[in-house]
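The next part holds the structures, each set out as structure tokens.
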Structure 1
Amino acid sequence: MHSIEVEIKSLLGSSERANEVRAAMRAADSSVKLRSRNKQLNHYFKSGTLAKLSEAAAPFLSKDAQTRLNDLAEHAKEFSVRTRDKDGTVLLVVKASVDDTTSANGISRQEFEEKVPLTLNELDKLVISSGFEYEAKWSREREEYVCKGTNVTLDKNAGYGWLAEFERVVDTGTETKQVEGEIRNLMQELHVDELKQDRLARMFAYYNQHWPEYYGTEKIFVIE
């Protein structure tokens, strides 16, 4: 029922480094072009249960989406809930880990992402009413590309600076290791270093503690 996203991140930092990655993608794949550009607000939540969230969100979801969210509620052991405003389109997002990395930032995750007929503020209130509380609020500008069959996003994130995400979606867990290897080969070809999970966890924790200083701004920090 659930596709699995395989995603590996790279911290670029500066706009100059982002330009180098754009040039490297064009050199590696002549079909590369900017597919879309958007601004996003992403609000992360903690402390609730998916069962209560699924019940509260049901009136705003299709039958298929209700079934998929109920399935995650029944089987997910670790999950991350967030709401998103993508250029005015509001989405409910749930990610559940399928490997030993985290549901918030891990490499292989099941993903639920559905448009809802609510404002971001209204959706936030719905999530909170089902037992969650805010963890942090994030803002970013995103560019989307496809390079050699891999979805590549370049994100200008408040707090982090420029970040690249390399993603492919598979139907079964048996494919994830092979796809991870293919993504890492592409990253090596583009001369892009993987952001290791332990450093990413430290960055995520620091941002969550200090997010009001960064949300909606261009301020960045460096955590080794």
Structure 2
Amino acid sequence: MQHPIIAPSILSADFANIQRDVEMINLTQADWFHVDIMDGVFVPNISFGFPVIKAIKQFAKKPLDVHLMIVNPERYIKDFKDAGADLLSVHYEASTHLHRTIQAIKAEGMKAGVAINPHTNVSLLKNILCDIDLVCMMSVNPGFGGQKFIENTYAKCSELKNMIIAQHSLCLIEIDGGVNEITAPKLLQHGADVLVAGNYVFTSKNPASTIASLKSLSTHTLTA
């Protein structure tokens, strides 16, 4: 039985006590730290930049899964590597030369991911699936935490999983947005591998227990 990768979203942490929250996650069954970078252009919000990532990296004992919601992400690939990113995802919608950007991420020694907005059809990823390590599928409109889960995500997840299987790709499916005790089991049944959880973890009375409950779920293998 396989279990999902759990990636708490640090955007939902208490930034007045960021070291405390990072060290708390270190002690849980979480696998990665999910770090959302927003520029106020690609999405209608601004998060944080390199100094905060470096501060997180200083205390984190798990890989940093960095999700760039920014325009022209190719300009900053080396900067994110230097700041501590282990896996870097760029948005399909923000990358004019996607393949080149993916190759540049890998050349810096990071794993490479492609993120897609809720309205973006997974079929557009067909020609890149064998070159990437992760698809970050947005299940809410990007930019703000705590939004309502978009139900069509389940069907998109199944479609993408079958594409991955058909191509014999090792690409993982990550779901970002609205993950909780109701949506998580269904997402795993539809082929998800990685669950990003922000508010659900950090507003929980017992974040470690909440993470453990997500980690205890099992993933499901679909067939093309």
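With distance in nm of label points 7 Å out along Cα→Cβ at positions 8 and 64 coming out at 1.7, pick the structure among 1, 2 it was computed from. Answer for the origin of the read-out: 2. With respect to relative contact order in percent (Cα under 8 Å, 6 or more apart), the largest value across structures 1, 2 is given by 1. Here mean count of other Cβ atoms within 10 Å over residues 160-167 was calculated and came to 17.9; which of the structures 1, 2 was it taken from? Value 17.9 for mean count of other Cβ atoms within 10 Å over residues 160-167 corresponds to 2 out of 1, 2.
To which of 1, 2 does the computed value 16.0 (mean count of other Cβ atoms within 10 Å over residues 112-119) belong? The correct label is 1. Among 1, 2, considering only Kirkwood radius over Cα pairs in Å, which has the greatest calculated value? That would be structure 1.
Laboratory data are not the source of any read-out in this text; all were calculated from the coordinates shown. This is a predicted model, so every value here is computed, not measured. Cβ atoms are built from the backbone, for glycine too; each structure is taken alone.
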